[in-house]
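Read the figures in this text as sums done on the coordinates, not as results from a lab. Keep in mind that this is a model prediction, so the values were computed, not measured. Cβ atoms are built from the backbone, for glycine too; each structure is taken alone.
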Structure I
Amino acid sequence: MSKKPRSGTKPTTSSLTPARAKGLLAKLKLVVFDFDGVMTDNRVLVMQTGHEGVMCNRSDGLGVGMLHEAGLPMLVLSKEQNPVVAARCGKLKIECIQGIDDKPSRLASLLRSRRIDPADVAYVGNDLNDVGCMEMVGLPIAVVDAYPPALKAAKLVTTRPGGYGAVREVCDWILAARNGA
C-alpha cells in the first residue's frame, strides 16, 4: 500500500542514489532510526483510556532482522517517551533511547562513548528534530514523505513513505552494498 507525500511536500532529488552511495552504505558501523514518521506513518491512535497505538510495517521488521543477522548495530533515537516505542523496539531487538529533547547532543555523546566515527553512521529521519543528527552523520537519509528541512538535509531519500516500508528499503540498500550488489 502506497501513500502520497504529505500535503505541501514535494518529493526531492537527493544528492545520491543508493547505487552511488554504495561505498557509504557498505562501511556503516551504526544505523540510527527516528521512530515516529520513519517506523510509523506518523499517525497515532489514541484510545479513550489514553493508551496510544501506532501502525508499523512487518517488512520493516524483516529488514531489521536481516541487518541483525549481518551484524550491523542499530538503534532508535526518539523524542517520544512512550511504551509503544519501547514495545516495538523490544520486539525488533533494537536498542531504544527515548524521551530525548536534544537528539544531536545525545547522538554525539553516544558516538564518542562508543568510539564510532560519525562518518560511519546513517541516520534515518523525517522531521525538524532529526535535522541536527542528519547533519552530523556521514549518511543522512530521509523518508520520501519527510518534511522539507529533513529532505533538504538528506543525501538519500527513500521511495517508500515512513511506516510503509521505508525502513526495509534502507535495510535492503545496506545489505545490497555489503554484498557487492
Structure II
Amino acid sequence: MRKILIVIDMQNDFIDGSLGTKEAEAIVNNVKDKIREYDPHDVIATMDTHETNYLTTQEGKFLPVEHCIRDTEGWRIRSDIAELLEHAAIYEKPTFGSKALAEHLIHVAKKEEISLELVGLCTDICVISNALLLKAYMPEVPISVDSSCCAGVTPAKHEAALETMRSCQIIVK
C-alpha cells in the first residue's frame, strides 16, 4: 500500500505571522520529522491562498484578519519546511478544503491502494475540512491525522476537531 502524506498549510501566517500561535510554532519540528519519514514523491502540500480582496469575501467577513495573501511572506510555506517539499505537489486553495487535492487522490486511488496521513494547520479548520472531504470522496481509503503534527486555533478547538475526526472514522494518532 502506498502511503501519502498531506501537509496542510504550514505557512508563515499560521505559524508565527498574523494568525500564528505558540502551539503552531511548537509542531514545526514534528512536521519536519514526519515529512522525512515519507518518500519525497509521496508528500503533497496545500497552501491557503487569498487575494488582496480577502476582507470582502465571506471568509474575510467572518475572520477579518488578512492572512496568506498571495505572494506575501505570510503566504509562503515556512522555509525549513519548504526545503523538504522540493518534490511535493502543492495545491493552492482559496478555502478550507481542496477539491483539486481530493480529485487528484481519487485518481491515484483508482490505480493503486493508498493510505493518507494529514498533518498541519489548523486542526479545527483546514486539517479537519480536508480530512472529511477526503473521507467523503474515498470512504474505504484509510485516513489518519497525527495529532502531534497539528495545532488548532486554540488547544480546546484542536481537541474538539480530533474528536470529531475520530467520530468520522479518521484515525487519530
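Which structure, out of I, II, was distance in nm of label points 7 Å out along Cα→Cβ at positions 40 and 136 derived from, given a value of 3.5?
Numbers: I: 2.3; II: 3.5.
Clearly, the read-out refers to II.
If relative contact order in percent (Cα under 8 Å, 6 or more apart) computes to 32, which of I, II did it come from?
I
To which of I, II does the computed value 0.55 (FRET efficiency 1/(1 + (r/R0)^6) of positions 88 and 160 (r between Cβ atoms, R0 = 30 Å, to 0.05)) belong? Each step should come with its number before you reach the end.
Numbers: I: 0.95; II: 0.55.
The correct label is II.
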